[in-house]
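Following are the structures in question.
Readers should treat all values here as calculations from the given coordinates under stated rules, not as data from a laboratory. The model shown is predicted, which means the values in this text are computed figures rather than measured ones. Cβ atoms are built from the backbone, for glycine too; each structure is taken alone.
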Structure I
């Protein structure tokens, strides 16, 4: 029963990721055309998107994959830990407790957030590719592509900030492919639970 509940929660969380991702795309577009408060709304939507990933990670763990138990548990712990640290950092930025210099390579709290995105991206790539036969091939590859987008996005932030070419390239995986993957994953997981 706990496994079924974890999968149900993962399906709901994946749908939240998809909705928050759509809101994020709209608000970032409005931020670049209109300005505030859409930047802050985008930051909040990214926070919701990231927090919703933790139950998805647990659902992946419950459904199993091609990895032995110890590495699977370490991966789950690293992934959820990165989600928590990223979320705390993001909330601190939204509340004005820390500031980010987006024009240069990430340092301080901004670098911490980028490093957490690297870990989340590595989890997303690995979990998608190593998931058991329960995961459809399209979801496997979209998840891996999205995870690579997280890693490339984070690398761009670390190397040169938001205007680095890798940030733009990785942003497609992070803010476009990831919500699409989450929407399709939500539908897939809903079909798997009674």
Structure II
């Protein structure tokens, strides 16, 4: 199970509203413009998409220009074309549609649950542990970088287990010269297609 934290505070210039892709000129961000000015304390599920810019056309043209010659672009073409045709009011609507599709494309079958549906009003570690209890999770897998903030002993007192891991950046075929790390998973899909899951699994 994957709990998507949609009722935590939105942070600007983060991955919630943008993704990095590779172009002929190098890596670039695809950013969804949102209404954030004067709304510093809004939650992720409250963030509205700005309609002042024609960002959907710009995103789609950028993908077409840089990935139309990739080996598997045609396999995913229809979804992304339709994704950018539809106008949405909230960022979470766009994100959930993309997450559901990409998970299926990668053959990831974990059930996605919104944290807001669990009605947990705590913060920090207490929030995380209560979320785990709500979904009856026994183990929380997280990056090693969070060892400073999370105590295995504290979780163990509640019958919960922490597992720390170091994410490995897979190397795969890319267009336009040398490999660039840290890109959106769509770069992997467009270049490797149905082999993407195996590449991620190592």
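One of I, II was used to calculate mean count of other Cβ atoms within 10 Å over residues 85-92, giving 18.5; which?
Matching structure: I.
With Cα Rg over 2.2 N^0.38 Å, for residues 93-148 alone computed per structure, which member of I, II shows the largest figure?
Checked I, II; max of Cα Rg over 2.2 N^0.38 Å, for residues 93-148 alone sits with I.
Of the structures labelled I, II, one was used to calculate distance in nm of label points 7 Å out along Cα→Cβ at positions 53 and 157, giving 4.6. Name it.
Value 4.6 for distance in nm of label points 7 Å out along Cα→Cβ at positions 53 and 157 corresponds to II out of I, II.
Hey, helix-only ellipticity at 222 nm (-39500 (n - 2.57) for each DSSP H run of 4 or more, over all residues; to 500) derived from one of I, II reads -10500; which structure?
II
Quick check on the output: 16.1, 50 is Rg and Dmax of the Cα atoms in Å, derived from one of I, II. Which one produced it?
Clearly, the read-out refers to I.
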